[in-house]
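Below, each structure is written out as structure tokens.
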Structure 1
Amino acid sequence: MWRIFRFMRRRERAYALLCLLLVAGQVWVDLTMPDYMSDITRLIVTPGSEMSRIWTAGAKMLACALGSAALSVIVGYFAARLASNFSFVLREKVFHRVTDFGAEEIKRFSTASLITRTTNDITQIQMLVAMGLQVMIKAPIMAVWAVLKIVGKNGTLSLVTAGAVVIILCVILVLMKQVLPKFRIVQKQIDDVNRVTRENLSGLRIVRAFNAEGYQEEKFERANRNLMETQLYTARHLAVLMPVISLVMSGLSLAIYWLGAAMVNDIPVTSLEAIPRRVEMFSEVVVFSSYAVYVIMSFMMLVMIFMMLPRAQVSAARIEEVLAADPRVKGGKGTEGSEKGSLSFRNVSFRYPDASEDCLKNLSFDVRPGETVAFIGATGSGKTTLVSLAARLYDPTRGEIFLDGKDLRDYTFDQLYGKVGYISQKTVLFSGTVEENLTFGRAREPVSPETETWALEIAQADGFVRELPGGLQANIAQGGTNLSGGQKQRLSIARAIARKPEILIFDDSFSALDLKTDAALRGRLNADLKDTTCLIVAQRIGTVRHADRIVVLEEGEAVGIGTHEELIQTCDVYREIALSQLSRNELEAD
């Protein structure tokens, strides 16, 4: 519970303190009622008692009951408000922290797990806060207060009550030891169900194309069944608690009245003085029974929390794990570089976390302002990793990368991504309009309508955008599923160009374009963005052959750097790639 309390802001803590005071008042009112019950019992059995005194005691008892109900409603209101505000703040903190994560942290937690932590885990904590402020605070206060009321009144009855409490505590401890580890497993299994569901929805076309519905159903059923069996295990064990509590409470009441009757019976009726003593003992037994029931009721309320607390504790630990995660890629203090559009790699090596060897090895090269440098190589040679380092999605394991003459790690993220336009290998569009996707994010200067049109024309996207219903206001589905692959790539290229960055990074961003569109797009880039530095990752020789320089990668090493003509003569790897795509006659003619 302390872990959850730490997440609260000052305002939420003030609400929690207010609820604590109101609950204490409610408990005081509840525990005052047995005293009035004792007075009424004594007045009824005492000859000559005035009816007005009985009515007065009854009115006070009724006022206490109404006051308890009113306080309960007020506490419920503040608890619900606190729980909803707290979950809002916590969800916001988790979202902002995940936004700060780099690719390494996303991979460590997994997307499915982060979604579960942001939704299901926070819901578990919200339910605990809402119930806990009403029950978890009230139960111990009531139990301690009720015990203090009966301590010293009757040793025998106190001993019986203590025995009942010990039985309940032993049952709770044994059951918690059994179910707590399972609650940790439940949250991980919810991650699995989320992951399988997400995979199936995102790959629905592939599932149908390969007639794999049965295979996916088996995967989901396996994950769903594991979750069901674990939840059944915890539910069956926790189901024992309420019957045990009810049995102990009924048994305690029976024992108190049975022993109380024996105590009353042990007082001999030998004189008129014995009658008041019997009345006093009977009244004491009635009051003691009421307080003892309050003690057991406190544990009944705690049982409700014990059913929620273990799972909420696990959820709190999972959320704290996200909030405590320290992103490896952090922004610097930020000062402008001495140049504009230059990039330098100095003895750069990189190894992915948990990998056995470097995927990039001792790379060194310079990119001058306004230059177009292309990267080519076999699959797995490290092209995407290299440009990811240039975009600072990762930091190099060894070596340094300089942008505009300054270490990449010294820039703030605002400065860095104001200079760099990144088009990822996997095209990502967001739900909204075409214009909202074009102006997505925060650029160094606002994107004007003229800039939008200019960027669409360069990216060869203006034609199909005009044909969409609504043009720039046409709706884009999540992930751009209502567009073709080529249309999505052209929109993502236009989005990067509209920011007017110093450096454009194309990570295999022409793969879905036909040769004519590819050539037209590169022609406009050369004509309209002469001062913009371009880094291009591509598989096609036709895309890279006109670059100012080409870097050939093989197993993470640069085996050739030069122009197309130079590499054809000097680099065997490049020549092999070229001959696999073009004939000797085409190369010789070129």
Structure 2
Amino acid sequence: MPDPPPSAPQHHDLEGDYRPAEPAALDPVHARIEPVDPAYLMKLTDALNTTLDLQTLLNRVSELVRAVINYRIFAIFLLNDRTHELRMRFQIGHTPEVERTRIPMGKGVVGQVALNRQPVLLNDVASSEYYIAANPAVRSELAVPLIAKNRLIGVMDLESEEAGYFRPEHLHLLTVTASRIAQAIENARLYARVSRQAQALQVLNEIAVELASILELNPLLERIGQLLRRLIDYQMFTIMLLDDKGEVLITRYAWRFGYAHAPMRRIPITSGLVGAAVREWRVINVPDVRKDPRYLEMNSETRSELIVPLFYKGRVIGVLDLEHTRAGFFNEEHERMLTTLGSQIAIAIENARLYQAVRRQERQLERDIAMAREVQLRLLPPAASSHPHADMAVRFLPARSIGGDLYDFIDYGPNRTAIVLGDVSGKAAPAALFAALVSGIMRSAAQQEPSPSEMLAHLNDALQERKLDSQYVTLLFALWNDENQTLQVANSGAVQPVFCRAGESVPVRAEGFPLGMFPNVAYEEFNVATQPGDAIVFVSDGILDAENAQNEMYGEERLSSLLCARRGLPAQEIADAILADVTRFQEGCDRFDDETIIVLRVR
């Protein structure tokens, strides 16, 4: 804490200099004070927002204030709006007699603070003509008004038996935090009032629950009109919603003397009683519309009208408009009930609107995904390549409608085919689009017939030029030469191929960094000489990482065993057998990744 001021009563002026305080002055003290610690404000806000019990809240306020001002005497007075008196609702250090005191507005230091709505710092209470000596030992006092939304809630009062105990920074701190405390207290009081009225609001709650279950807008609006008749025996009812620009109210549902009535009226918010409710953000209750110049006649029978604005997330979305043929029909109770229900109606309307928008978007998304899947499937080769000495096959099963795996068979001239298997980070449409980008770059570069390692280096450089955050691809590029039955393999982080000969299997230990992650990467290249009867399988990690109900992974060992057991079959049957075995292994568990299998069998 800063050093205390000199012992003589003093306060800061606007320039920050010290000057003696005038006797009995109740003017607020001004000073150039350091800003309040944001961490303290955050702690205060969190503490205030975690309870709606008034007594618990007041106790927490006292503890938070004590953390920065080591007081001995503390009190919170709350204003009674009906009697205009301040009542001590929480105190520390006062006697029971003082606690029972009622202070009228303007009486004593607390009453003056409430009346003027200005904080007061008294370094010597004896110098104030307003001070009430309830405790003869008190020498200094600090009082701050609690104001929420420009309405006085009460006063927070600290007293000390030491003259000059409170400093300007104390006053500044309480002034800054007073509005937060006042709003929290007002919220707690409102909650208490609502709790006391719980039985009366039971019908409102039942209505709100029912409205929340209706997600179609037109049936919802009709049901709102029906349910409101359980609360108010109106004769005419209209729901008007604002247009997208917030300038015109449009009738969406109307009810007249027992029948639905839907004139599509459009009323600018600059005119009429309904426009006034929107502009002024308040309930409009007119006992006799014939005496109100703002009234736009729609029904000659109307005498009284009640209009309630519908608020959603700090904005008006429309109005409820109730009318009756009897003058002065609507009262304050009607206003309170509709105001309480209005927020629920607004939420229900916005939910219905959102639901309709989501349904439209879902239908459009379904069409887009179907088109994207069609495009993706057209980008993938319809069948594997074939050579006199090589039998190739592929099986592809996306985890979602569209997947992130990519495969290809690229013609490298007579008797040569490039086998490509990649896996893009992510799933669904973003992964499929990135896979299409990689495929396009690769096919363009393939016209130069680079070696597998050169192709991976070229793809990595190209993706670095088009770098996207968190997007990369693991890709295996193998070049089959049918003349000498050899396979050149380069790998950029994809699953290593499994090679089986004469019943024995070994992985081809080709490794490398994923494409698009690091610049200027060189990739190794491996040459595999094959013999008739050899079988090689290339799979995405969706195969090896497939899990069963016991959280076991399919793994390389199962894959190798199955490959060697089926190596004498045609490539397509081997691929089908592997996919079927993985499906059985998963025992109906959802696939979480795309599953791609490419088999090369040497004839």
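Bear in mind these aren't lab numbers, they're just calculated from the coordinates by the rules spelled out. Just so you know, these numbers come straight off a predicted model, no measurement behind them. Cβ atoms are built from the backbone, for glycine too; each structure is taken alone.
Annotations for the structure displayed:
- Structure with the greatest value (metric mean count of other Cβ atoms within 10 Å over residues 204-211, set 1, 2): 2
- Parent structure of the calculated result 3, 12, 17, 17, 13, 10, 8, 7, 5, 4, 2, 1, 0, 0, given that P(r) over Cα pairs in 10 Å bins from 0, in percent is the read-out and 1, 2 the choices: 1
- Here helix-only ellipticity at 222 nm (-39500 (n - 2.57) for each DSSP H run of 4 or more, over all residues; to 500) was derived from just one of the structures 1, 2, and that gives -11500; the source is 2.
- Read-out relative contact order in percent (Cα under 8 Å, 6 or more apart), computed value 8, structure in 1, 2: 2
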